[in-house]
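Engineer: Dropping the structures in below, format is structure tokens.
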Structure I
Amino acid sequence: MAHRIDLHIHSHYSEDGDYSVDYLFELAAKKGLSAISITDHDSIESIPDALNASKIHGVEYIPGVELTTIYDDGSQQHILGYYIHDNPRLNATLKQIGQFRWEIAKKRIKKLQEIGFSMNEDNVWQKANNRPPTATAIMLEVFENPENRNDKRLHEYFEGKKSDNRLMFFYREYLSENMPAYVPFISIPTKEGIDVIKSSGGIPVLAHPKFVNGEEHLRNIVSMGIMGIEAISSYHNEHEIAFFMEFAVQHNLVITAGSDFHGPTSKPKVSLGGIEGNDYRLLEELKKLHKKYS
């Protein structure tokens, strides 16, 4: 049996992740995964828990983070950082991104209120466990606030064709660009995110490259110093995986594999380790690269 990995997983420290770090390692062991990385959104809080859980459940652990950045064309690009170490620059960056998230959340809440949804800020903070909220906590407040229950706009999210993945559909139709409650995302530039990861001893890897707008922009991100690409992702079909793997070879990038597992609340159709081609040999190449630069 091949040894399998999943290097893109979110815990409850991400705010939109459902599960504790310990449970994720327990689940990984049950699924027969050999190694995982917890890559929470703009947070390294999971690391102490993960180091302990790795020993308990016998699953290898790679310290990680997923930085939210803004690319030159205004798009949001996520940079995974593997083998990162706690350092002042990284901590300052995480704090800064967290402050950006608070600002964005308050603006989103206000816009949703302006178009007639009942929103309680305190409830949003509580759903986010008093961490900087992502869109998930805000959308949960829309659906769970009793005053919105009879809003006709939400009927198909509760009982109709959109009920099987209501958060995804609501995000697309209300919070995405050109939609009624859209708020431009603010964060650090992509180049800065790459540099921060390197300064903390980490290997920067472009997450789910499908969301980069074309090969020219991919090449530009490579020029910024990215060292790897998540070619194998739950978002990619077979043709996209083949393209990104070839792109990685052409540009001397390490290839990683990650599901972007969050749990059933925000990504119900994504399973832990549920990606084809997630062979341990990919991690061996990542280790070689890390050893070379450490």
Structure II
Amino acid sequence: MSNDIAKLLMRAFNVECDELISKVKYNNFETYVKRIEKSFNAINKYGKIMYISINGVYMNNKIKELTLAHEYAIKKQQEKEEQKEIKARMREEAKLQKEIEEERKKLEKEQTHYQNALAKLNAQLEKASENEKAELLSKKEELLGKIEDTEKAIKDVDYREANKRAGYVYVISNIGAFGENVYKIGMTRRLDPMERVYELGDASVPFNFDVHAMIFSDDAPKLESALHKAFEDKKVNMVNHRREFFKVSLDEIKKVIKENYDKTVEFVDLPEAEQFRISEKMRQAE
């Protein structure tokens, strides 16, 4: 009789442990350890009357199995996050390439327009009287300036396409969503970095992000990495390092940027947080 009960209690404990081991994830390990301990204590309590108990070593072995399964779950989650990051980078690169193609097409169209206008103007100059030449020469100088600006813009686009590390490091906040002194520090290679900021402030957060600094760098990943490393112990999410939010003051961010970037950076100290502030006033008025 007691042998049958012992087998029954052992089976119940194993079933409970095996289920927990099969379902453990990167974020529920501590809860599942407590459930194994709770099951262990409950079964030993039931078996106490008949002097039946599960050895503590056996429970520890089950916790070791849970630990191994948890480590595997963490690795799977990391791989999942890495794949997610790779896909996000690929989407960013695709958007950048599209921006580059559209910008180059627009600039080349402008360049053709200005060059045609210049050719037409030169033809007019050949036939113009002395009185007409002054005005035409002024227009020519203006056109040459526009052509020069367009050529420079095309070279900038070519540079951005060729230099895979050139981009913008941004420092943004969202006090309505995350509170004071929480900043997202990231980077984008987009020609218009604000496009990326607008995307981050989509329907997943209640308010738009405020930009505190937008820094162009020839090696944006290096600057971003220096900032992330400096605030490693101040990450909001200590598990997923790809979540780029940090509980830190803007003065601390300024200091690290100054140490790693030799050009002047304009900072916006006070976030506008317009929609958040209006929402707060509306709530107070109710």
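Just so you know, all these numbers are worked out from the coordinates, no wet-lab data involved. In this text the structure is predicted, and so the values were computed from the model without any measurement. Cβ atoms are built from the backbone, for glycine too; each structure is taken alone.
Engineer: Match the computed value -23500 of helix-only ellipticity at 222 nm (-39500 (n - 2.57) for each DSSP H run of 4 or more, over all residues; to 500) to one of the structures I, II, and report its label.
Structural biologist: Traced to structure II.
Engineer: Here's a follow-up. Thinking of I, II, which structure, once log10 I(q)/I(0) by the Debye sum over Cα atoms at q = 0.09, 0.11 Å⁻¹ is computed, gives back -0.43, -0.65?
Structural biologist: Structure of origin is I.
Engineer: If you rank structures I, II by relative contact order in percent (Cα under 8 Å, 6 or more apart), which sits at the top with the largest value?
Structural biologist: I
Engineer: Comparing mean count of other Cβ atoms within 10 Å over residues 17-24 across structures I, II, which is largest?
Structural biologist: I
Engineer: Can you say which of I, II returns 169 when volume of the Cα convex hull per residue in Å³, for residues 25-192 alone is computed?
Structural biologist: II
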